[in-house]
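Listed next: structures, encoded as structure tokens.
Only the coordinates and a few stated rules stand behind these numbers; no lab work does. The model shown is predicted, which means the values in this text are computed figures rather than measured ones. Cβ atoms are built from the backbone, for glycine too; each structure is taken alone.
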Structure 1
Amino acid sequence: MKKNIEISEVFTIDTDENRCALLFCLQLQHQLDNAKMLFLTANNFDLVHDNLERVKPYLPYFDVLKVRTKYLFMKDSWLDLHAQYGTRALSNELSSLVEHSQEDIFFFHRIDLFFDKVFTKELEDLLIAFIKDIRYYHKKVIVSYNSKTVSGKAFETLFVDRRDISYHIQEDKSDVDGDCYTTIKTYNKFLTKQSSEIILITDKNEIINMHKTIFENQKDINFKDLTLEAVKNDLNLIGKSTDIVIYNDAKSLIEPNIIEGIKKSAPFAKIFQLSDQKFLRKTDRTNAKELGIDYLATKNFDIEEYIVSIESVIENTFYTKKLKHFYTLEKQKEIDLEELKHHVMALKENNILFALLSVKKEDIDASDITTLLREHDYVFHDSSHNRVVFVLLNILRDNAQNILAKRLNIKKRFITIYHDITVD
């Protein structure tokens, strides 16, 4: 995403929460190294100051951005001045700013309040010319508005075919702190979506192997695993373009200083915590959210739900699409060993996570086993060896025996688990 931000020139932010627009604009500025910004706002000084104080805790680099930002506040007599001097004077002023100013970014904070009562055809032509100037001089403009207002709807229409990237931001009304949630859309046909970057931080081989199975050698995904010690010693190992950081440690939550370091190194990254707790309380989730953890899961987490959450962040349903092919197979059938090997090999080649287990038929009631399993698990009857073979998808091998024993109501010792495709 960082590359797209660097090569884009026209951004829009649609939100009814000014604080969220301000926070996100500053985050965009941070993505552009050493970028200077001219901040033009229709809000008064006190309101902007209050909003800046509220967003500072989310911006560890706030003081750096402060010296690179110049603020201009709309004068009380703005409408009178506009009526007196007209659109042409404003057009000349904006054109001069783009050509001669030292700023790289122009941020119109709540542009719909600037022109709430004066949105005319002349103003539309002015803004179209302004956008052309922005592109000609290879600068950037960020425009925020509230599309729920009459003027905001007009600006949404104006920019719909003239922007490169748009952001729709909502505040979580159920949260005391009012976290901001963002939806991103890319419009510029020349923008290319870069590979998603996922970093796993853990010392557990089982967790590493699971993620390698799913993400390694996957097109459009760059996956890297790091040890806990390595990250604690050098948070610069996490790059700015990282999309997701997955953290797994014996502690219930990530240490605050680690989260702060991650946010500083990769401000747009989502943080996933795989906890070693068996159960999560409401307070655990609340504390995680306050710390900046976006996704918190228990020790026995639902892998399929977990992957879907990752897919929604990187906007790539690569794994879900592959699963659909295997869902169409017969769920229960008589099978010979070669056919079973072929099926297991197909799962491995497609990087589908699975566990392979078997039980002697005499140890279970095999009449209708599929009613005890999930829709995407498979049962193969191996009559030549008088056993039932189970292929359980999206499950950690170390958890598979416990889960199957509970479903079949038998002891673990009756279940054989295989670590490769040799099931003779």
Structure 2
Amino acid sequence: MTTAAPPDENWAPAWQRYTAGVLCAFLVLAYVYVWTIQPGYGPDETRHFHYIQLLLDEHRLPLLINGQEQGGAHTLHPPLYYLLVSPLFALARGLGERAVYLTIKSFSPLIVLGALLLFRSTLRRVFPRQPFAVAAAFTVVALLPELQLEAAVINNDSLAILLGSLFLWQLARTWDAPPSVRDAALTGLIMAAFVNTKAQGWTLAPLWALSVGQRAVRFRTQLPAWLRDLGLGYALLLLLGTWWYVRNYQLYGQPVPLDFMGGAVQPHSSRTGELLTPLQVYTSGEVVTLGWRATVGLFQSFWTQIDWISEEYRPAIFGTLLFFCLLALSGGLWRLWQLYQDWQQGKLKAPQRLPVLSLLAGGYALNWLHTWFVATFLHLGFYQGGRYLMPSIFGAGAVLAAGWQVLTPRRAQWAVVGVLALGLVGFNVLCLVELITYLNPKYVH
């Protein structure tokens, strides 16, 4: 059993038209990026390309032998994305390699479009009477240059974004539903598909336990049924999602075979140059320097690829973005203080949407902390790994919008979302100009 759609009387036609316009802007920008980022020049794009080719030609999974990827195929990721797009590869390969690249690249925006449609539905449940918050969160996510990157290249990140959005949508959809075997099984299958696409699915998996726990507290009954749902979801995840990681452990001694490039990207001591273990990073104090580096890098690369912005513009752009994030944080803290006061005075009336918003925010927090940990203690190349945050970007967008909602008077809401949309479109134009006038001429051969 699931709940009916939330009250939607404030979802006025004007706001519907606005979000439809944002979707159109997303698609236009995404396809501009598809044609601007030349085939083979997306992040690890050739390795992803050869993975699909290997599945089609040799009908086997990629192997890492003596530190070398056989056939140039990416060995890090599970095969679900590559299996799903292999028919496109097969259909276009007679037209030449460039045509294959462009065919698969052109499919990526449609995958991310599905994620955005699910996100819009989720937002309307989280903010049922706050169309401004829905529009602001949707605008930030859909027009983010870093998301455009994921929507314009051959990369399993696009499917991971879709499955991350589907997982959060499922948690929001069932937030006030009683125990259900069907919903638990569906959630387990979504989590299994996620980890068969990218290992980040494991990072977000604890949200299922948080969701079930919140619902059990809310209903205060049927504890055996809640435990059954919890166990069924995770049982399906373990049954269907662990095979790839067990295989890796048997082959390489680690479930996720990270490439450390001979130790070049592992943490080193700034004094002696020696390799550091994660424990030594902490005990030596290097965690301060490396952790701050990761924090700054993840903030910047959340918004865009750092080299898509000329150095002369970076301080102003990232300073402005930090200012608006801090504004949102202040608004969110103010709203939490108001809720606390209402609770103290007995004025707080259920149901509040804070628990379901916490699921979205929790997903982003878990993903950020995991990426920060890797970038600080294991693999320094992750320090600008904002694209690894994209499967949980929806939580960041919702939290920012919730804070802005508190600070924005009703009469200024249309002006604010208009400025937000125009600012992000302009941000993308700046990135595209840098790609077209500098990066492509310099690096594309």
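Given a value of 2.1 for distance in nm of label points 7 Å out along Cα→Cβ at positions 361 and 393, point me to the structure among 1, 2 it was derived from. For distance in nm of label points 7 Å out along Cα→Cβ at positions 361 and 393, the value 2.1 is produced by structure 2. Suppose helix-only ellipticity at 222 nm (-39500 (n - 2.57) for each DSSP H run of 4 or more, over all residues; to 500) works out to -12500; of 1, 2, which structure was it derived from? For helix-only ellipticity at 222 nm (-39500 (n - 2.57) for each DSSP H run of 4 or more, over all residues; to 500), the value -12500 is produced by structure 1.
When semi-axes √(5λ) of the Cα gyration tensor in Å is computed for each of 1, 2, which one produces 54, 22, 18? Show your work: numbers first, answer last.
Details: 1: 54, 22, 18; 2: 34, 27, 24.
Only one of 1, 2 returns 54, 22, 18 for semi-axes √(5λ) of the Cα gyration tensor in Å, namely 1.
Work out which structure the value 13 belongs to, where relative contact order in percent (Cα under 8 Å, 6 or more apart) was derived from one of 1, 2. Label of the originating structure: 1.
Here mean count of other Cβ atoms within 10 Å over residues 241-248 was calculated and came to 23.0; which of the structures 1, 2 was it taken from? It was calculated from structure 1.
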